[in-house]
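Since every read-out is calculated from the coordinates, none of them should be taken as a lab result. None of these values were measured; they are calculated from a predicted model. Cβ atoms are built from the backbone, for glycine too; each structure is taken alone.
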Structure I
Amino acid sequence: MEFTPILPPNHKTDMVSFNRTILPNGLRVLVHEDRSTPLVAVNVSYYVGSRDENPEKTGFAHLFEHLMFSGSKNAPDFDNPMQLAGGENNAFTTNDYTTFYEILPAANIETALWLESDRMLALNISRRSLDVQRKVVVEEFKETCLNEPYGDSWHHLSAMMYEQHSYRWPVIGLTPEHVENASIEDVRNFYRTWYTPANAVLSIAGNISVSKATELAAKWFGDIPSPTSPPARILPPEPVQSAPRNCEIHNDVPVRAIYLAFRTPARLTREFYAVDLLSDVLAQGHSARLYRRLLKEQPLFSQIDAYITASVDPGLFVIEGRPAEGVSVEECTVAVWAELNKLKAELIDERELTKIKHRFESTVVFSEASVLNKAQNLGYYELISHAELMNDESDIYLGVTPEEIQHAAKTLFRPENSGLLTYYPKQPA
């Protein structure tokens, strides 16, 4: 199936202005100056996620989210210097990238830059630090995936909807044994391959001038050796799905649950935006179609939601619901398909679409009120394409037509493009 690449940016008036500098080692430095705050946000995003792992050694990207706080050559403790500088820090991992961030008083920005540069240069990957963090990660796996109702849903969804692409396992990994059995050399090789200046973006937003932030970035990161280009990634393309897929799980869950999934276009295609708005039409707020029609007007579900993964490569559109007491899974599934078929058969009313777009605009404005969000968004968009897209996307979303929404529904909501995961409580012995 062919999809349309998004057009290059129009370079109109920027919503978030920024300056880009590329250091000789390949690190991209993006700076947004905001004098309305006493704070500064420092964000380092690496273009590595669970999709870059060996199928026999999954969970490494998430493991590094933890290992990066184990100390480095010149900063054996990460959190204490940050707290002394009046700052906060955290990190998160996705299928496609990993982000580390700090927010602190602007006068103390060099503390964050020192800490981030030192772990980019020389992370402490000792047997002791690996043993400590692998225990944390394995315990998290057990707690969130094995001991929590529906906690393994993404394991089943990923395996059901992908056969070749490395999205076929979730971010936390395929099995805890992969992290438990990881050798120190495996882990060091993963670090050397992916955590380099050429595979990262440093984005800074807050109360600091562009010239000063760029100068400090060069001071702390400029001498870190790096390959001249990011590592090559060869990801197997996922074959086109040709038939519906089904998976039934009988487990220790309190009630039945259904997950109806569809394969979506890649993030950097024109069609992605209509699909994203489709998820809002179906499940954004209590006036959205699924909630209003299948939970309020027809009490078929006790809860229902819809969302997309927004993955760089073709991702998933998921409708998740819990059937109401006395309502069969089959009735619920038929009702959901009826709503999807309406979107395929009829153009969405312009007023309904406008309301969704206005809600989207307010979300964008709210997200860009925070310097941390600005720094993170600059890093994300620069990694996946170019940071200018951060400003241009609003116009793309607002330009989506009812015809594009209908076309997206027809393309997406086909039985042969679907997978149904169903949970049933275990029968008493």
Structure II
Amino acid sequence: MGKYFGTDGFRGEANKNLTVEHAFKVGRFLGWYYGQEHRAKVVIGKDTRRSSYMFEYALVAGLTASGADAYLLHVTTTPSVSYVIRTEGFDCGIMISASHNVFYDNGLKVINGQGEKLTDDVIAKIEAYLDGEMGEIPLATKENIGCASDYAMGRNRYIGYLISLATRSFKNMRVGLDCANGSAFTIAKNVFDALGAKTYVINHSPDGTNINRNAGSTHIEVLQQFVKDNNLDVGFAYDGDADRCIAVDENGEIVDGDKILYVCGLYMKERGMLDTNTVVTTVMSNMGLYKAFDKAGVNYEKTAVGDRYVYENMAQNGHRLGGEQSGHIIFSKYASTGDGILTSLKIMEVMLEKKETLSKLCSELKIYPQLLKNVRVESKPAALGDEDVKAAIQKAEEELGDEGRILVRQSGTEPVIRVMVEAATDDLCAKYVNDVIKVMTQKGHVIL
């Protein structure tokens, strides 16, 4: 991770640690960097946060001042930006979103010409420019100044692409969608309606400040209750920019990213679609998933947390399916990033082709009790480097042995340490999580 860019772009509170000056300079750099041999074409999407409009105009100013042309998708999803870039010849793209964060945060996700997250070397160059370490970039003049254009047609093509991927009609399927008052509100219902579903939508009236507020994949209890109250067959919840999906089965039970990987992984293996017979996970995936894959004869690999790392592994090794427990699921045949709506369609495919409910498809997977607590800290390196904290973690590891595990890591986007324990019982999970957090608190690392 760099000084400004974490695992998922440049993220921070709008007009505090992420400002319009930052956005302008990112635009200036990208317009120049990709336009050294030709006029660069850059596509921009945004989510529904109030500050997204501010950052959109700052990026456009920076890009066009450097001689690039900017194409505006307006409110759309992160995966749609990735799709448009790689299918329509753009040099790069920018998604303005802080994903699942609160509305007053925002972020700049920069995507390269292959529809993938930027490599570390390009990120380092952007950061050097932001810090004034590489001198000034020349301004375009006269006819070389760039233009900005409406490009809503790109979003419409993406909707058509999603519809084309369905293998069966969704007729008579009762489907609930929680759009988190975010980007999915412009796309998800259109896709499910076009495929014939009886679509019931909640949290699809964004006002600039209600994105992710008691809604979407981070507040799945809302959709759980909605599915039960309306006797729906299945529900899907997205986050602010719709690159995540968490499902809810017909009984209102949560189907998280691990369960989605299990359901889709076994289906793809049965149908000969799981090239390399391997599913890529992160270190946060549940022990139960690995035991289930072992039983089914499916191989797996583990990466650091972040869909960027999952995709890098998939691309390097030719794997077709990967993702995170949090709901970033990547189907590399169809997309180069996590795509919540695409994930919904693939789950529907399994249900319809196998003629099974989602609860039945998940029934053989035993998930071990797991507890994750996020701890806000003054300094992530100081907390993780503290010898007493390391000793507490080691003690937990030794006592858990082969019947559980502890994972302590720093967030890539927030001043947070994540402490996760899997064990045989909920009580054991709570004990070891709290033991580690207690030491962090005693040593003065935790923001109280």
Structure III
Amino acid sequence: MKKPNNMKELKSFLLLWSSQAVSSLGTAMTEYALIVWTYRQEGTALSITLLTLCSFAPTILFRFVAGAIADRWDKKRIMLIADLFAACGTFSVYLLYSFSALRVWHLYLINVLLSFMNAFQEPAAFVATSLLVPKEHYTRASGLQGFSGAAVSILAPALGASLLAFSGLKLVLVCDLCSFFVAFVVLLFFIQIPKAGGAEKEQREPFRKTCMEGFRFLRGHTVLLHLILFLTCVNFLAKLSNDGLLSPFVLARTGDNQQVLGAVQSFVALGILAGSLIVTWMKPVKNKLKLIGISTAFVFSGNIFLALLKYPSIWCAASFGSYAMAAIMNAHLTVFMREQVPLEMQGRVFSAESTLKNCAIPLGLFLGGLLADHVFEPFLMSDSPLQRWLIPIFGKGKGAGITVQFFIVGILGIILCLAYLKRSDAPLNNCERDHSM
């Protein structure tokens, strides 16, 4: 039997992936530059937090509706419209800045609108990838997407800072618009996305019923539901520790040493890059649920290393290992979702999964900062028998409380993973195993 040509099978996906990666790089550079510009205007951390919130909240709120639309409508058309809106947002910032009329509240409003469009873009892109990639290459495709995401996170700050220093914000915005143009042209003229079966049936159903179908699917498929609820708890705990408080932790423990923070953040990005490369070339894993549980336990073990060892080199190594395992976990989660959900329902189920999985993130971010500032830090500054017992282990002074918080979250996360692993050997008897088109 003739061996299939992997590159030929993945030609359309590779073209779409590479053009979207270029667009993502342009967008990330603009985001970096606008954060710098906003901080220069306002000089407050709150202004930056609000930018993030405006970019995040609408996507969560509208994604389950967007998933239903992604399953009903043409995926290519949705992605083109979303790209066009994103380009219009960048062009609006360019015009306002060119006429010295740009204000911070403009960015909040534009981010809300772009986040709304992103709610439609992501489920459409998820289904488009499933339609373009043969099942046997799902893992490789997920690895490549993780690789490009990590590469963008490494390159964007450096390129954005260089362009800002060389010619200011206008050049960054022009580069972003050029990257949008590349992605738009490639998708419009060179990518043909196959139709998913069942779209006609979905269009005959009431739209309100279609919107909730993703949640109903998960409720009827307990293996998937338990996995997503597990990851909801994981996301919540992660935001209480290194995924939400890594920068305050490093700065507090090093006396505001930005060089150490930069090094740790670089190893975070390098870890994601390495994990994505491993996934790209590794053989498909049979029991993905067990791999997800084990890799997540390793992610939380990084918290313990960060808490117990006070050397920046160890922090870099722990961050590298934790985020490499996180990349492996995320890639196999994506593959598992693609394998278990029928193509004609992937937009709705992906949206329901994303909504459930991310709903605890804002609470985790808020509660993590609250616990660090008002519970753990003051406690480690006080004088008590327990505090005197903890000091030899976790140190004292600024950041000691965050260190204890990291350690506790790490232990809780590992316990959570061990509890989930006991369920991961359950048969997939209520998940679809084979969905022909």
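For distance in nm of label points 7 Å out along Cα→Cβ at positions 41 and 137, which of the structures I, II, III scores highest?
Once distance in nm of label points 7 Å out along Cα→Cβ at positions 41 and 137 is worked out for each structure, III has the highest.
18.6 is what came out when mean count of other Cβ atoms within 10 Å over residues 129-136 was calculated for one structure; which of I, II, III is it?
On the way: I: 16.1; II: 12.2; III: 18.6.
The read-out was computed on structure III.
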